[in-house]
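Please go over the structures that come below.
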Structure P
């Protein structure tokens, strides 16, 4: 299960809107909101999209998603 609190903090720190993050990460807006509300698990492509957009390190990815 993803550590949603860390991810939400990184999203907040980015200064981008959720819509902008979803679009840039290649994730549907509704899908991103659902994932952040614990509905479903992040797919590998969603994780990689968020890694790129939020400039997450490999360590961040491990803490957040694994």
Structure Q
């Protein structure tokens, strides 16, 4: 299915946000995620069903100053 991930169109096979993070090899522990502009907390990612055309944002903290 085609999603927009961090502003880039991408074809994926995952059905849930948790599966998408696995497919893209993200570490689930240190991320903030949103689907179509709505925050999805870590506990809800497995139940967050993706649909073609969804906009997904995946953010990880950065250190520095």
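If you rank structures P, Q by mean count of other Cβ atoms within 10 Å over residues 6-13, which sits at the top with the largest value?
That would be structure P.
To which of P, Q does the computed value 45 (relative contact order in percent (Cα under 8 Å, 6 or more apart)) belong?
P
Looking at structures P, Q, which one was helix-only ellipticity at 222 nm (-39500 (n - 2.57) for each DSSP H run of 4 or more, over all residues; to 500) calculated from, given that it came out as -20000?
The read-out was computed on structure P.
Computing Rg/Rh (Cα atoms, Kirkwood Rh) gives 0.90 for which of P, Q?
P
Values in this text are rule-based calculations from the coordinates and carry no lab data. As the structure is a computational prediction, the values presented were derived from the model and not from experiment. Cβ atoms are built from the backbone, for glycine too; each structure is taken alone.
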